[in-house]
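Please treat every number below as a calculation from the coordinates, not as lab data. In this text, all values refer to a predicted model and were calculated from it rather than measured experimentally. Cβ atoms are built from the backbone, for glycine too; each structure is taken alone.
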Structure I
Amino acid sequence: MKALILSGGHGTRLRPLTYSQQKQLIPVANKPVLFYAIEDVIEAGVREIGIILGPNKEQVIETVRSANWDANIEFIYQGEPKGLAHAILCAEEFLDNEEFVMYLGDNILRNGIIEHAKRFKELNPDALILLTEVEEPQRFGVAELDEKGRVKRLIEKPKAPPSNYALVGVYFFKPVIIEACKNIKPSWRNELEITDAIQWLIDNGYRVEASIVTGWWKDTGKPEDILEANSLVLDEIEEKIDGLVENSRIMGRVVIEEGAKVMNSVVKGPCIIGRNSRIVNSYIGPYTSIGKDCIVEGTEIEDSVIMDGSVIMNVGRLVECLVGRNVRIVEENSKPKGYRFVLGDNSSVVL
């Protein structure tokens, strides 16, 4: 089986961050979201991976190549995002008439896809789609199942949902999906929708099965989703202290990476402090990820993601912040205030 991982799109819901970086590269627990998808497909036994590129393609290529992967990775340029079915057609040569798993690169699944890959192999359907129960199905693409649990119909954001099973961004396909993608028309968004291609399979007598995701799943499309995914991943980290700790108190499961320094501070996990970062006279609270080469002085931070190279000094208390790379936040006259930021890369804030 091959894998097709999507790392395109403009990420408009994550602006201003995505003006300067691809949304799938935003870190969760100091690791690009895209890397979780790559790890999942490799863990499921895939050794040939195609990554669909759009804007910021060089950035994605450079980031992926910065790590060592136990798989061959090919990059496929989609250009303008014209839908998931269009992405499949762009990858037709790479797929080479073989079955494959398609994984949206801004999704994170707690338990990976091993069990779903086994189910696809055992049931041998034409397509297998991952579903999960949600509280507000009208916000998602929803599947209607028949009495045997097979997919009967897909509906995008229905006003009256036929079930509470929403589509997760992972799909397993036989090569016939190529024919389906070639036989559908663009939607009102002028995109070739994967839901329409799957519905074409159903309408033409092909078998589409469902596989239910039981662990948590996050689509990291908005700032609050990034923060929640960060919390979920940090909840499962194991303590590891490779950096320097001086006159400080470390509580709970904390990761302090090599070269990092924590001085005269309190760090309460679960949290992670990246390589070569410096924490001085500060409090780093639960569910916080500090990237590499950051400086935090005289500041309290909780429930936040601070990306590489950022400097935060004497700004009181920060909660639920999503701060881009190389951001500088400095307060000239420190007061006990609380702030909430979503800041793009290379920003500068003086309070």
Structure II
Amino acid sequence: MTKSEQFNHLKNKGALINKVLFRPILMQFAAEYIGSNYGRFASDYKILVEANLKCMDEFGLDMLGLISDPYRETSAFGANIKYIPDGVPRCLNLIINSIDDVLNLKNPDVFKAERTLDRIKAGELLSKKTQGNVPIIGWIEGPLAEACDLTGMENMMMQLMMDPDFSNRLMDKCMVTAKDFAKAQIEAGCEIIGMGDAVCSQIDVDTYNTYVKDRHKELISYIHNLGGKIKLHICGDTNHLLPSYIDFNLDILDLDWQVDLSHARSILSENVILAGNINPVLVQNKSHEEVFQLCKNLVEKHKKERFILSAGCEITVLTPPENLKAMSEARFI
């Protein structure tokens, strides 16, 4: 099935198909599944590509992805990153500590910064390996998430309440790099761009609508104008944000286990593909049979909708491989 056929397959609500699509978020699990580690997965695009392809073959993934960690753009802006063999890369320094730092912040060249270029190369290699037959999901940090990475979450949350000028100027800088990075990944062969802005689940709807909503809408429109599709990922409880997404023209929306899929569907257009929303902890801790039944129940309930089976967020590294296979087996109708 070509990439275009994959999406045509999803566009026909209620179409006669033999399975729903399956695309869990795999990072440390994928790295260790091929005998590598998280540090190498995040720092070497060849390892990321190898892990994605192996998991596609073993678990029947219908899409591949470039997600690894939140510090690609942060590193490009000038922060120092330390790779951890068995954990998420760490940011060693905050580069925004004052409004002067914001004003002096230069947007990087994503083709020259080591970590953004590494992800671009991953997109190129995956596209070459799959010969355009498997949708590839690139990844960018959303404006609030990236602002938090640059100045620290606690400080950014305070700035949202105290200093609109600081907040807006910093997120505007983040928007420029988000667009540059999205464009580069689309040119590298990514048909879909995932946008991660998980911190938005931690703010109230008024703050989201004031600072973030229009920026998300702008990025989505920009990606669409480039010919790409968008996958919005805000994990956690986003029930309060769902009405704000109505006019986004989203292609795919990730939903975590705290959000009922039917409730989300009642608010959003039928044109949106909902992805989710099995609790990753249950995928890790339940038996193969229990995971299969949880996923089968979800598939049977939503099989006539535009739906991708996934966990609410990343599949944990401690998840037994047979449980991931149970998820894959359950999507057949």
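If helix-only ellipticity at 222 nm (-39500 (n - 2.57) for each DSSP H run of 4 or more, over all residues; to 500) is computed to be -5500, which of I, II is the source? Mind dumping the intermediate values first?
Working: I: -5500; II: -14500.
Among I, II, the structure yielding -5500 for helix-only ellipticity at 222 nm (-39500 (n - 2.57) for each DSSP H run of 4 or more, over all residues; to 500) is I.
Where does the value 15.1 come from, among I, II, when mean count of other Cβ atoms within 10 Å over residues 107-114 is the thing being computed?
Numbers: I: 19.4; II: 15.1.
Going through each structure in turn, the value belongs to II.
To which of I, II does the computed value 6, 27, 36, 25, 6, 0 (P(r) over Cα pairs in 10 Å bins from 0, in percent) belong? Intermediate results must be reported in sequence, preceding the final value.
Working: I: 5, 24, 30, 21, 13, 5, 1; II: 6, 27, 36, 25, 6, 0.
Derived from II, not from the others.
To test your reading of the models, identify which of I, II gives 3.6 for distance in nm of label points 7 Å out along Cα→Cβ at positions 115 and 131 when calculated. Mind dumping the intermediate values first?
Working: I: 1.6; II: 3.6.
The correct label is II.
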| message | Of the structures labelled I, II, one was used to calculate FRET efficiency 1/(1 + (r/R0)^6) of positions 91 and 307 (r between Cβ atoms, R0 = 35 Å, to 0.05), giving 0.70. Name it. | response | I
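Thinking only about percent of Cα pairs over 13 Å apart, for residues 147-210 alone, which of I, II has the largest value? Please report the intermediate quantities before stating the final value.
Details: I: 66; II: 69.
When percent of Cα pairs over 13 Å apart, for residues 147-210 alone is calculated for I, II, structure II comes out on top.
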| query | Just checking, which of I, II has the largest value of relative contact order in percent (Cα under 8 Å, 6 or more apart)? | reply | II
